[in-house]
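I've put the structures underneath this note.
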Structure I
Amino acid sequence: MRRTAPEKSAPRLSPRLPVDVALLKPGLRLAVALSGGADSVALLRSLAQQSRELGLVLHAAHLHHGLRGDEADGDLEFARSLAAELKLPFHEAHVDTAAESQPAPAKPGESIEEAARRLRYAWFRQLLASGELDAIATAHSRDDQAETVCAKFLRGAWTEGLGGIHPVLEFPEGRILRPLLPATRIEIEAYLNAIGQSWREDSSNRQLIYTRNRIRHELLPQLETWNPQLRDHLAQMSALARDEEAWWQDELARVAPQILMPGRPVRGGGRAAADGLAIDVTRLAALAPAMQRRLLRHAASQLGAPLDFPSTEALRGLALDGRAGQKRELAQGLLAERTPRELRMTVGPVSASTAVEPGLRFPVEVPGEILAPVFGLCLKIETSVSSAPPRTATLRNWRPGDRVTLRHSSGPRKVKEVLERLRVTGTARTLWPVLELDGRIAWMQGVELEPEHGINIVATHLD
């Protein structure tokens, strides 16, 4: 859908859009990721307007995701025409996002949004690796930042997650820059209207089945009735979180070598090579709780076992208050053992006793919808029979003995076998969600089941 700006009035001073020009160095060969939407069009026009004074070598780049049919074709043509109008080199590519999102033996399924983002950034890295570009600019705005921080908070992110969208993203091939973060959506559209520049509207941005759209169109407007400055506060929170996270990383690099030790101690001093890491519990106890948590999470991440808050607190309790000989096995496969002086951590296979955590059960009215951050998804259940009596389904993690009937299969299969085929391991395996309806599993993440009569289930992953 094309959005047309009002006709230009009498000549006046050229408007300027708030852009973080500190990210843009003279001589930078920069491609703007041009979707055709207001944000990316405004960024391209603004940088083209300033390219001579900034010393930029400007390009435009558009990825056709293979979604939305004629509308997406129109977006590509619009982007191509705008680049030609501005006399800029234009890069384009096509991908099949829907096909890429489907599960395969080597990977579990993704949401359309996850697959689109993965493909988009993979293409950006290919462009950077070609040697034609030094960086790519995406048009994330201040409103996008607020929505991202809100989504991260709903998912239970740690403080580093509340940093939201970073102004600079480093890849081995080059950098992704976000110079439009200072600008609000109102400022962006006002700028386009002032210069008489049209843009494209993505119809999917109004569909409330997507979590980000629900945050944008429902949640944030409702919260703004309590505080009209909410978006600014969320964006400010992200800046604070990023700066504090940078400080914490420096502090962690200083303290961790003093407390984290590889292998096992040997008689007479020194340490023998062994799997895992150990923490000196006496030194750990002398630190503030914030640093204790950071060290425990850092140690676990070094072993490939990211910790959530309950697991972190369980380890902290074992380290500070546990007795020698006590052990703890966590769902991520992390094994912890308390000795008289150390907390030793290794990672092993997930045992049957911790393969599934009990108690994750969420009732869902049919028809109805549920937002489940613990599973990272929103589930919507629709029914085609308006006169059907209301029912209640249960969204939960799978349990040993669960069986599902895959579409076009000859009979039911164990969920455990399906997860093995999908090669799902670790925490993802532990929290793999299913929907139980009338005593049988009607939906399972990552696979297509035989449909329930009159029932349509739509799952959307949280951004």
Structure II
Amino acid sequence: MIGRSALPAAILALARSGATQRAWEAFLAAGFDAAEDDFELLTLKGRLLKDRAKQAAGVERVALFGQAGVAYERAATLRPDSYPLINAAAMALFAGDRIRAELLASKVQQLIESGKDKGETPYWGEATRAEALLLLGRNDDAKSSLRKAMSLAPQAWEDHAATLGQFSTILAATGADASWLDALRPPPALHFTGILGIAAADSVAHGAIDAAIRALSPGFGYGALAAGADIIAAEALLVHGAELHVVLPSEPAEFRAASVDPFGHNWALRFDALLDDAQSITICGQGEPTSTAGVTLAEYHAMGLTIEKAAQLQTKAIALRMEPAERVSPGDLWAGSGRPMHRVDVQVSSSVSASPLPEGQLLFDIAIDGAAPRSFASLDLAVRALREAGDVVMALDSRIGQRSRIAALSAAARPGVVVASRDAGLALLSAGMADRVEALGEIATNDGPLEVCLATLRAAGR
């Protein structure tokens, strides 16, 4: 059980994970909304109201920004600190009071110039100065200041993303051009997948894939490590300084035996080396053997992680497809998403072939308002049934094999949103079927802890 003194940190962690509504509910349940003389609680209140405002529309959006500004201003009276003051200035602008926004931004400038406030880090000190300049309409000075801030912490991508998101909202509110921010965004997130059957010594394929990754310059790559294009791409990502995040449909030894070892010892050694160098390794499939269905689930998961990372960092999500030009992978969710895709024409060059993977079966389970669970062979059919149900309690899971977890998910469900397993939530993101997917935490099942999220379904046809 979390003690009351630790609750603000736990609530902030929820907010940072994207679980906006859950964080606000926890804040209210703890009675923190009544605090008027606690700096930390007032700034947290401002943060939560700001996050809620960003998800609202119309009159409610303006009102929430106004309430966030009141909380931040109150905090600023308790301590000479630029953090609540610059946020109060931005909230005033978003609530429609530009004069007050400029007044508060001027106070931020005065505080920084007095030397009494240096910011949490050198980056945040200069980024705060840049935001104040932007709110004062000094856009050219703001550009120079923001570039300086980023030069002070060139790989603080999450900090950069927070600033870029705030700048984008300010520029939109003032009707100013925001295209100059694109050059300052973090490197893209990349989902990669391609063919097997490339010879380990095929210099043409290696060169083409390496050139594509060098040109795309991703900072993060997500995909599997099957012998061939996958492994070549993963090695190129590391060579060019990107983080490698491996997503497999089965345990590494099982996947290696099915999709790497049959193609030769060279590929197996490279597979092992990449696992050692990976930033993260995610295993999908609930302990099932490698199958075609498992590969599909893992690709959904990897695509969702790519999209999620890009959203977190205010950057682009790109797909890299490495296959013969005449063959386009059927059922590729990315192809219809409108997101950028880059193709590399590579050909099978090895006479070695592996036994076909077992088909397996990927199922999507749903539960609606206490009714008996239903299973579907496609995500599209499952989501259609959820949309037709309306504003009721709903749950969604994806699985390979016989073990269903939908009952446990149903117990955590609430009206208006879908409680989904992490796999299913990322599949919704990859298919463009959800507006938001927020981390909820873990729940207990008979097979151990299950990571779950809240998903807001996108209306059909959007």
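Rule-based calculations on the coordinates, nothing more; no lab input. All figures in this text were calculated on a predicted structure; none of them were measured in a lab. Cβ atoms are built from the backbone, for glycine too; each structure is taken alone.
Rank structures I, II by relative contact order in percent (Cα under 8 Å, 6 or more apart) and report only the one at the top, that is, the highest.
Working: I: 14; II: 10.
When relative contact order in percent (Cα under 8 Å, 6 or more apart) is computed for each of I, II, structure I gives the biggest number.
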Open item on the list: Among I, II, considering only distance in nm of label points 7 Å out along Cα→Cβ at positions 309 and 341, which has the greatest calculated value?
Closed with: I
Open item on the list: Tell me which structure, out of I, II, gives -11000 once helix-only ellipticity at 222 nm (-39500 (n - 2.57) for each DSSP H run of 4 or more, over all residues; to 500) is calculated.
Closed with: I
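With percent of Cα pairs over 27 Å apart derived from the coordinates and found to be 64, which of I, II does the value describe?
On the way: I: 64; II: 60.
Answer for the origin of the read-out: I.
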